[in-house]
Structure P
Amino acid sequence: MKMMPRVLVVEDEEAIAELIAVNLRHNGFQPTWARDSETAQRELDAILPDVILLDWMLPGESGLSLARKWRKDLRTKSVPILMLTARGDEADRVAGLDAGADDYIVKPFSTKEMLARIRAVLRRRAPEQAGGTVAIGALLLDASTYRVTYEGELLKMGPTEFKLLHYLMRNAERVHSRGQLLDKVWGDHVFIEERTVDVHVKRLREALGAASVLVETVRGAGYRLTAQPLAAALKKNAAAQAC
């Protein structure tokens with residue numbers, strides 16, 4: 001029997017939480033409700049969900065603070081987080097993404113939009129099978145095992161960063177606009193701002209560490225992944241050893 005994806009709904013307003021839960025159940029999901037940060041943490045400690053719907057404004061610890069904490073925890077680092085909030089300003093959306101959210105849903109929202117965004121983050125979480133293993137220099141990505149290594153060292157990153165890296169590596173040396181990356185990584189049916197790409201590229205670079213030089217910003221055009229920095233470094237090292 002196919003398991004229903006577990007969704008942890010962290011929402012202090014009971015009426016909203018119940019509406020979300022009913023729609024999730026009717027569409028093949030298994031929701032669990034937490035009304036505050038303490039309850040949410042207990043639920044996470046008991047069973048890890050497939051996705052978290054997290055309200056920004058909560059009694060006690062805020063959703064923003066929870067997102068930051070869960071992103072730092074190795075156990076919860078890769079669980080997709082969708083931030084639910086009435087705060088729709090660009091600064092607030094960026095703050096939510098910077099805190100670790102994978103997507104951002106502004107209240108009031110339609111249940112169709114909510115379900116589409118949940119399905120989208122779950123698709124991004126699943127390793128992309130096409131391409132199998134791909135390597136750029138010492139950077140190796142294995143889609144079948146959901147692992148990324150650089151010079152033999154395992155790198156940790158979230159599901160969106162993994163899929164973004166996979167796409168860039170499979171299309172190395174090409175320049176991709178933010179709009180193109182949104183379509184290919186997030187899906188052309190998901191309507192989110194291009195600023196989202198910048199946030200996730202920043203998080204990808206942080207996860208890559210020393211390999212972050214492979215991800216280049218092409219001013220006025222977008223991003224590309226290139227092996228040229230590696231080639232230049234190897235040439236420089238060879239020249240130094242020859243002296």
Structure Q
Amino acid sequence: MSTTILVVEDEPAIQELISVNLSFAGHKVLRAFDAEQAQTLIRAELPDLILLDWMLPGASGITLAKKLRADERTRQVPIIMLTAKGAEHDKIDGLEAGADDYITKPFSPKELIARIKAVLRRRAPQLTDDIIKIGTLMLDPTTHRISGGDMPLAIGPTEFRLLHFFMTHIERVFSRAQLLDQVWGDHVFVEERTVDVHIRRLRKALEPSHHEDHIETVRGAGYRFAAQIARPG
């Protein structure tokens with residue numbers, strides 16, 4: 001699944017190398033040379049992950065990481081720090097500033113891609129291409145196929161994204177506003193009641209294989225994907 005990655009790196013050759021390799025790996029790449037430019041890009045489009053150089057002109061990567069973690073809008077965006085610093089205390093400083101991982105220069109493109117996959121799998125599993133199976137319900141992000149038992153299920157693109165998010169965050173309650181941010185995307189302005197319409201469509205799509213009861217309404221809070229369906233009798 002294509003993800004948007006912001007590369008904040010002031011050395012042009014390194015920024016180019018990283019960006020080309022990320023593009024080859026199927027990611028959309030945004031580029032910034034300093035913290036100010038990075039914040040401008042983030043305001044326009046929230047990335048799925050940020051590769052952040054420690055040493056930047058002006059505000060440092062550590063300062064930017066702390067600022068991103070303090071902001072509600074960017075708090076959950078995974079951050080990987082890039083740096084020539086390899087000392088143990090530097091790594092601790094990076095992690096304490098809110099970084100999810102730390103990679104020391106020089107690094108191979110393969111290592112970088114592996115680290116990105118690992119962080120996304122841990123922090124944002126809905127952005128990975130892993131096949132998900134819960135009970136007899138299976139979702140394949142690569143082929144965009146869903147099956148209940150041995151029955152293929154027809155589902156719209158928004159309902160697919162909604163189900164993918166639910167299946168990678170089972171048993172957690174999400175408000176309509178949270179689902180809009182996570183499934184429809186940042187800076188997309190639609191009514192919260194739109195979520196209810198797509199929840200109904202999703203349940204309808206899951207009915208033929210009797211999986212619709214996975215999607216639970218939590219009164220006054222939102223919706224939840226239940227791993228186990230309570231069967232009558």
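Suppose helix-only ellipticity at 222 nm (-39500 (n - 2.57) for each DSSP H run of 4 or more, over all residues; to 500) works out to -11000; of P, Q, which structure was it derived from?
That value comes from structure Q.
One of P, Q was used to compute Cα Rg over 2.2 N^0.38 Å, for residues 22-165 alone, and the result was 1.12. Which label is that?
P
Could you figure out which one of P, Q the value 7, 30, 33, 19, 7, 2, 1, 0 for P(r) over Cα pairs in 10 Å bins from 0, in percent was computed from?
For P(r) over Cα pairs in 10 Å bins from 0, in percent, the value 7, 30, 33, 19, 7, 2, 1, 0 is produced by structure P.
Coordinate-derived values only; no laboratory data. Being a predicted model, the structure only gives us computed values, none of them experimental.
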